[in-house]
Structures are given as structure tokens and as C-alpha cells.
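**Student:** Multiple structures follow.
Readers should treat all values here as calculations from the given coordinates under stated rules, not as data from a laboratory. Values in this document were obtained by computation on a predicted structure and should not be read as measured data. Cβ atoms are built from the backbone, for glycine too; each structure is taken alone.
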Structure P
Amino acid sequence: MAEMQTATTIAQLRMLVSCAKKAGSKIGFVPTMGALHEGHMSLAHEARKHCDFVVVSIFVNPMQFGPDEDFHRYPRPLLDDLKLCTDAGVNLVFNPSVEEMFPADFTTVVEVNGLTNNLCGKSRPGHFKGVTTVVMKLFGQVQPDAAYLGQKDAQQALVIKRMARDLDLPVDIVICPTLREADGLAMSSRNRYLSSEQRSVAPLIFKSLCLLKEEMGLGKHKLISQYREDLLKRLEAIPKALIDYIEIVDADSLEVLQTMSGALLVAVAIRLGNTRLIDNIIINTSA
């Protein structure tokens, strides 16, 4: 396999991708903010299976951070990230500066309405506008045939998929399963912020989701509001946890539901200290 290449400018990126396209390669793309872990690498491996040339972007996007969020302290272990990408068989890593992506006179934004009204969109105003703007730019720069996203960021994946559909972008959006630690905690770059005490209780988030799924599977006839209350009690029992949101919504539209119907997305955001963790499961009530 050829040595992995890197690019820090859009011009370099376009030249290298253009060469790959001229050679007949199918381009797979994994957009990331770095601080990579095996969850990210599972996306790269999936891209490797189906594409000839895999591009990973590493860019901590200031547009998707709120004024009181962790942009400046967000981990940036670039050398470690590059090694992981090399080991995963990635062909090209794009690692631009903020100035390269957003010049001083940048004024254009891309926004998806509806899907961004609740969940993380409600608790982090402006977040998804930053996500869709940067991903739209990356799609234009990389021009991939397929982009690989993780189910852990379920709302983000659906928003990007809707943007691609609505704007007729020629890219297939592939949503891949959440990768988890052995104790069930969803892999996340922010997990490294957790203290040992916080890390020990963090798996209770996923355990609580699994208990809810099990309860629904037993056919207990409760209102969705009652199931949500059950989940709330379990999550409130996690030591020193602060709940950002708990929602049971339609898995496609993300609309809040009153009755059990079709595929449900159960999504939560929990703060342990200064660290905000999200997780979700999909429950098919028709099965």
C-alpha cells in the first residue's frame, strides 16, 4: 500500500484527490475533529472496504462550539491521530488551519431546519449550523463518493444526510454502528476528560438505555412519557450526573412522540463534571 499522504491546504487536497479520481478510484471520506479513537477508525475501515481511496479530515471546527464550550481545550493529538490513520490504511489526511477553512471575510452558512429543533440543537444553539457549514465545505473540497458517519452522533448524521439530499449532493451518506468500550460506554474523544470516578459511572448511561429497551420489549403498555420518566429516574441515580436532555423521538424525523409507533430513537445528553456525553439507541416497536 502507498504511503499515507497529508494535506494542509485546499489546493493540496484537491490535487491529490484529483489524481486518485483520474486513476479511477472511488473516494471514501470520514470527517472528524481529531482526537481519534477506534470508533473513528471503524468508520475508516468501513470506507476502506468499499472505496479505493480513503480521506480523513482532522479539523476542530470553531463554528460548532458555543461561547462556553471546550473549543480551546479540545484535544489535538495530531501525531497520534496520524499514526492511527496510517495503521487503518487511510490514503490521505486533510488537516487544515482555521484560517484555511474560514478566511476573515467568510460569511456564508448552511442550515438545516426542522431536524435541528430539538435534542442537541435545542441545548446547543447554533451548533448544527456550524456542523453543516463545515461539512458542506468539506464535501465540496473532497468531492467524495461516500461519507461515513457514526450512529453515536445520531442527530448529526441525520442532519448531514438531509442536507445532502436536499442540496442534491452526489455523495452517499453511510451511518455506521456506535463502537463501545467493553463496559458499554460509547467511544468519544471527550471520554479522556473524565476523572477516574466519572469514568467508573459513565457506563450507567448505556446500561440505563438498555434497561429501557428491555422494558419496552417485554410489552409493558406504558405511555412514552412514562418510559421517559423511568429513564429519567435511572439517569438521575448516576452519582453527580446532570441531565441535559432525555428524549424519545421518531428515528427519522426526530419529532417527539406521544405513542409507540415505528422506530424510536432514545437519545440522552449527560454532564459528568465539565464533560458532556451523548448516547442513544434505536428501538423498533414494530418488531
Structure Q
Amino acid sequence: MKKKINKLIDIFIVIVIIFCVFNIINSAVHIFEWKKDGDEINKQIDNIIEIAKIKEVDEEKKEVEIIKQEEEIPEYDPYWAYVGMNMIEVDFFDLKEVNKDTVGWIQVNGTNINYPFVQTKDNKYYLTHAFDKSNNSAGWVFLDYRNKSDFTDKHNIIYAHGRYDKTMFGTLRNALTNGWLKNKNNFVFKISTPYENSLWQVFSIYHIPTTSDYLQIKFKDDEEFNKFTKMLIDRSAHKFDTKVGSNDKLLTLSTCYNETERVVLHAKLIKREIRK
């Protein structure tokens, strides 16, 4: 009987060892693949920086529109400094030669986010494909397939993976830190598309268990839209004191915080210039 028990114990130990070895090998393979994909993404980023033609908009020679605010904004409010910031303009010809799905460029202060973004027929493809459309677990930055690429929707959404190597939206989590929040210049980010260049003012930032309630794009009326924006403002981890009205246009950046949570940033359009 004792020998039988010892034999069962030996078998159990062997099974545990095999299981542990399998997990170690499996983890090593995943780490290797993650590193390989990250290296490939960095190469593509370097190539994009080389071919991208980005310049600041010369607003004296452009017809710039300051978006009308529903409430009067005090002179001391940082908003006036924000609308004075320069927009960027991107020449998309070479980028579209690499990937015809390119629809814009996003630049977020206080982060490494400075990339072209793409759009295709679903929200799955660019979770596993890089800018050059090669298979890559790092994916790429992409606009929600439900949105119009000219940003004429009431609410536009851009996604990317929250990579721990700080590529894609990996540094969006910076917006949850005191260092990022202390610099109010970070509260504005820049978008350029073939149709327009624009500035967007941040009004909410948070991380939350995975949900889809902030991903609504269409609204039946102003009441529904105002209820939606109030939810976003109330949820914010920082009080921005930025008013959002029924006439405003929104842009959301969404990424993974961990396996069960998301980091989400919301902004409203404050200035734009139509490209001709």
C-alpha cells in the first residue's frame, strides 16, 4: 500500500514538473514573439518618421475656425492659450503609398503618441496587423470603422493597444499621473486628416473595467448627447472644469490598461482649419 502511494506521489510530481516546464517554455515563446513584434513595430515607426511630412500650420495664411462655445469663458481660463496653439498639417501622399487605409495623424503632448492612424471595415483587423499590414500582435492605431473618416460624426473614437514598450497607446496611461496632469499644455492634442487640421481639448480621463458604454457614436437628440457627456465628465479621475455643450464634437482615445480594464481619454474640438 505504501509503495502504491509513493508511486502515485512520484507520478503527481512528474506531472507538476511537466506542467511547470510547459508553462515556462510557453511563456518564453510568448515573450520572444512579443519582443519580435515590438522590434518590427519600432522599425516601422522609424520608417514612418522618415517619410512623414509634418509641419505647423501657418495660421496667418489659413482660414482658421475657433469653435463657438455655448458658455462665456473667463479671460483667465487656459482655453484661450489652447486655441492659440498651432495646429499641425501632414502630407499624406507617402503614407498612403505604404497603406491606403491611412486617414489621419494624431499627436498627444506628454506621451509618445505621434502616429498616423488607419481605418478599415471592422475594429479587429488592426488589433493584429501593423501599419504595413503585416501580421503583428502590437497592431496599429485605428479609427472606429463606424466613424466617417472626415470626422463629421458627433463622436469619433481612436483605438490602439496599450503596449508596455510604450509604443502605440502604451503611454496614454501617462495621462493618469500627476506629472502629466500638472502640465496644462498636455490638455490639448492635435489631429491632421486630408480634410482638416484640428485641436482637441481634454475634458475627461480615467481607467475603468472593460465596458462599451462610452463607445456610443450616434445620438437621437441633444438630451441624449448631454446625458452621455455628463457621464464621461462625472467619470473623470481629474476635474478639468471644461464645459461640454450640445453643439460640441467629441474625440475619444481608448486603450487597454490591463487585461480587464481600459484607459479612456475624451476631448472636444476647439479649433480647426479646413484643408483645400
Structure R
Amino acid sequence: MQNTDICIGGVPEHFNLPWHLAIEKNLFKAAGIGLQWQDYPGGTGAMAKDLHDKKLDMALLLTEGAVTDIIRGGNHKIAGLFVNSPLVWGIHVHKESPFKQVKELEGKTFAISRYGSGSHLMAFVNAQQQGWRPHKLQFELVGNLEGAREAMANGQADGFMWEKFMTKPLVDNGEWRRIGECPTPWPCFVAVVREDIAESRGEEIRQLLDIVRTSAQQLQQSPEAATLIADRYQLQKEDAALWLRNVRWATDNTIETDMLRKVVDTLYQLDLIDRKAAPEELCNSLCRLIP
């Protein structure tokens, strides 16, 4: 086994708490796996760039962002699902915004963390669901949640889409209003691995995914989980409990081919990718595709 650590990135959100708990309990070290975790407030787009630059070996990406980047030539592929439930995106406006309904945001400017990020891609999915013309969307690049707060406050952006529980403190304190929701039409997070790492360290990747999935199951079964999540992510305990009841972490490396085809078809219809890719092209040998 190589001595170098596996460098993995993920958003600083409650979805990734099983990783932090496993690290704190030294579960990876006990299995002989060196691991370095890196938080990415900038989300999927920032992680895709660092995978390309070989600053990351592995990352937890939004499914639609991972598929888009792979088809556009990314140097990584899907090793398996990480979160098997949809992500519910809140659609937000500033407290002083004149807009009261999602339909009023047609043709307005959405803040996005990066081009190719979830906040960018889901703006198109939302536009499709609303019956808007996606090519008329306008964007303000803000980097992360703090950048979105600034852009919304000074009027550079009219709307912003982000995971609804992570933004709920801003809604609760009156800074933003949530005027709608947009769930992903597919499981929300996948684990991706650079192709060279999957080839050279595949067994370690399998092991660490097994470890974190066990960590996720233990968290979900813990009577203290809602309190822990609330404390770590500055949420109300009842919100943490509600989120926990609805989230489902993946328990193995299987992925349904129809799900991947649905992601590809949607992205293609929205002109976010210029070709369709088969599920086999999107996944590496660590992943088991099922009908």
C-alpha cells in the first residue's frame, strides 16, 4: 500500500458528517488508510477543478455536476452513490426583494457559486420545471454562500438556489425569504474518483466507502443524531430531525442505469452537455451498474 494519503473533498454540510465522524474515531487509520479531508464551500464546480488539477483524488459531487464534468472530459468517474435521496433546493430571495413567487424570477439574475456547479445546473432544471426558456437565464458568479449573501443584499442577484436546510438560518433570521423548492429528480450525491487513483488504489477506495457507509448507518440510528447535527451545522434541532428522517445514505456501490440515463437526458435537453453518454462511460470498475 502507498504511504500517501487519499485526498478527498466535500461540501461543509450535514450530508458529509459521516466522514467527519469516521475520521474523528480513527476508523480509516485503523484500516490502514491515510485520508485527508478538504472542505469546499464553493461546491461541485470547485471540486471538479481540483480533481482536474490533481489536487484531489476523490470527491463527493452533486450527481448532475459529476455527470456534466465527466462528459465534458473530466478525469474522474463515479465509484458509487453517496446519498441516495434527492436534495431539496430552496429558491431564495432577499428580504427586501419585491418577488413573492418563483414565477416572478423568470428572466431575472440567479447567483451561482460557479459555472457547472449545482446552483448553476439546478437553475436550469428549475427553469425547465417552471416552463421558462432556459437560455434566457442570467447569472451572477458569487463563489459560495457568503458571496451569495453579499450579491443578494446589494441587488446583483435576484434569486439563489441552495440546500434548504443549510440556508434555513438565513430564512429564520429574516435575511432571506424562501419562496419555493426544487428537489433533484435523482439521488443527489455521488462519490467520484480520479481514474488513475481508481486504477492504482481501488481496494483502498472500496474500503473507505464501506467504512463511511457504516458510519452513516450508525449516525442515522443514533438517538443523539439530531442534536449532533443541529450543534455542528447551526440548525434548529427540529430541522435537523426532519432532514435526518428524509435523507438516505447509500449502502453499497450499485447505481441504476435508468437513473443515470435520466440525468444525461435532462442535461442534454437543457443544452448543458453536447452529447449523451452511456452509464458505462460515467462509472469506473468500483461501481456496479444494475438495470
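**Student:** Given a computed value of 2.3 for distance in nm of label points 7 Å out along Cα→Cβ at positions 77 and 253, which structure among P, Q, R does it belong to?
**Tutor:** The read-out comes from structure Q.
**Student:** Upon calculation of Cα extents along the principal axes in Å, for residues 189-228 alone from the atomic coordinates, which of the structures P, Q, R produces 39, 17, 17?
**Tutor:** P
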